[in-house]
1. Matching task: 1.01 is the computed value of Cα Rg over 2.2 N^0.38 Å. Pick the structure from I, II.
2. Assuming -13500 is helix-only ellipticity at 222 nm (-39500 (n - 2.57) for each DSSP H run of 4 or more, over all residues; to 500) as calculated from a single structure, say which of I, II it is.
3. Taking FRET efficiency 1/(1 + (r/R0)^6) of positions 147 and 179 (r between Cβ atoms, R0 = 41 Å, to 0.05) as the criterion, which structure among I, II has the greatest value?
4. With relative contact order in percent (Cα under 8 Å, 6 or more apart) as the yardstick, tell me which of I, II scores highest.
5. Tell me which of I, II gives 4.8 when you compute distance in nm of label points 7 Å out along Cα→Cβ at positions 59 and 283.
Structure I
Amino acid sequence: MLEIRRLVLLRELAIRGTIAAVAEALNFSPSAVSQQLSQLEKETGMVLLRKSGRRLQLTPQAEVLVASAGEVLDSLERAEAALQASLTRVSGRVRVAVFQSAALALMPAALRSMSTHHPDVRVEMVQREPEEALRETWARDFDMVVAEQYPAHAAPHHPGLDRRDLTTDAIRLALPPEALTIASLRDAREMPWVMEPHGTASRHFAMQLCRVAGFEPDVRYETADLQSQIRLVETGNAVALIPDLVWAGRTTSCRLAELPSAPRRTIFTAQRVAGAASPAARAFRQTLERAAAAHSAGG
């Protein structure tokens, strides 16, 4: 009988790429991870890992075990969800990854509602960039993710994740209050811009929108913090493309201009199908949906 713990370590190696990354994620020492994987090779009587430069490469036999480990973990997660569902009171823990504007606009109301209606559910929140968080939820670092998708830029799909739309919000051009001669995207072509870093969906969307409008934006400032972007705009230092969810609960001196084709961003939740029957996760997802609906109605 193969040791499940060692199969999980092999799967973690397939996901994270290095022994060091597996050790850090699971709070093991690298030598302990290596010893367990060597023991798994002895148990199977097969070569599971080969050196490829400075990295380890999984053999086809290892890939078979990785797939089986995923199925075992799914079965255990379904069993845990069924066990929780057998109780008369909703309880448990939900680990959720959230991007910044959703954390500001949706999470406070959702957490308050959970504490009132489901006090035995512990919700733990970590702020993460959406693409990273989707992969980490698939890898079982989180139970759920609140993520975003920009127009013409699909968010990554991972097998076994169930996605459900929460809401959409408009994306507008945020302008300094004194820039009265600027009223459109093309008018802003000579202005300094602030955008999120390269590789993010919002950066790709913003660059493409400017290029379609016929100019290359002068991106002088980069930050993933939309609150910092807003301050740069309010103080006259830059212009930016800001989604409406950011304005929840705050006022601004920025002027907001409509964009061509009135683009909208989609906010959605995703969780593993294997954990969908968890009463705690189901309750939190439904609570998020109510918070999003209330925000949309209020906006």
Structure II
Amino acid sequence: MAGIVVLMGIYTMLALALNLRFGTAGLIDLGVVGFFAIGAYSYVILTAPAPGTADAYMFGFHLPMFIGFVGSGLISAFFAFLVGLPAIRLKGEYLAIATYAFAEVIQYLFTNEKWLTNGVKGFIGIEQPFRKFFVSANSYQYFYAFLIVLAVACFWYILSRLERSPFGRTLKAIRENEDAARAAGKDIERFKMWAFVIGAAIIGFAGSFYVWFTSLVVPSLFVSEVTWVAWIALTIGGTGNYKGMILGAAIIVGIQEATRFLQASAELATILAASRFIAMGLILVLIIRFKPKGILPERNTVN
């Protein structure tokens, strides 16, 4: 149960960041998993020990966990800034294509550049925070679930306050009518860039939390499914409503993980695995048909 709460919390962080980008600023971002991977690998490279004779990677700075955690968000934000320089002026599906291409490039880069990421072997046995204070793995898992809930609450509070600030109201004005916001003297590209970069920082932090949970990082963990799950959570919960992100992530991750506990024969195992995607798709269709604005729709939308 604690593991499910952890996964719900991590996907909630991704959905919160995506909601800032799309729900508040109107940026269609399909590169969530790319920044997620950058955050995870940044943490590992900053905190990993120096490479041994059997390792292919060249850099392991062996820095404290806190430095690695902060670095994961900052490095992810820096890459978002670099991507945003040419891409932030793109609109609609063009920005979506650009961010999706970026995520695919990152995935291939981390798979093939052994000198940086240790290739497909990745990193295993990563130290978890405060683990030495717990005798059993079970008790630590409950503590880590509490840590994740606390982190989600902090991100939700920060983004909710940001939404109600002049910055958030400007982003909504840009989303609703970009030409009117520009006529009012707003620097459209600068505000969009800030939303893009802040969202990437949160996704990068989520990457660190994911590394702590799995105790490993390999390229196969960072596939496009991560981005789609975040988008489905956003759609189900309610675009533009940060509370909805918590609900959406809880529903979609709950469905995914609940099927893992069902007893099935070897013949039904493949069908059961596919049923997770069928269930997600069915719920998404029903939400779009009957609740197109999500279960918890946005309030006080700028007209």
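Just so you know, all these numbers are worked out from the coordinates, no wet-lab data involved. Here the structure is a predicted model, which is why all the values come from computation and not from measurement. Cβ atoms are built from the backbone, for glycine too; each structure is taken alone.
1. Going through each structure in turn, the value belongs to II.
2. Details: I: -13500; II: -23000.
Only one of I, II returns -13500 for helix-only ellipticity at 222 nm (-39500 (n - 2.57) for each DSSP H run of 4 or more, over all residues; to 500), namely I.
3. Values: I: 0.80; II: 0.40.
For this comparison of FRET efficiency 1/(1 + (r/R0)^6) of positions 147 and 179 (r between Cβ atoms, R0 = 41 Å, to 0.05), the top structure is I.
4. II
5. Going through each structure in turn, the value belongs to I.
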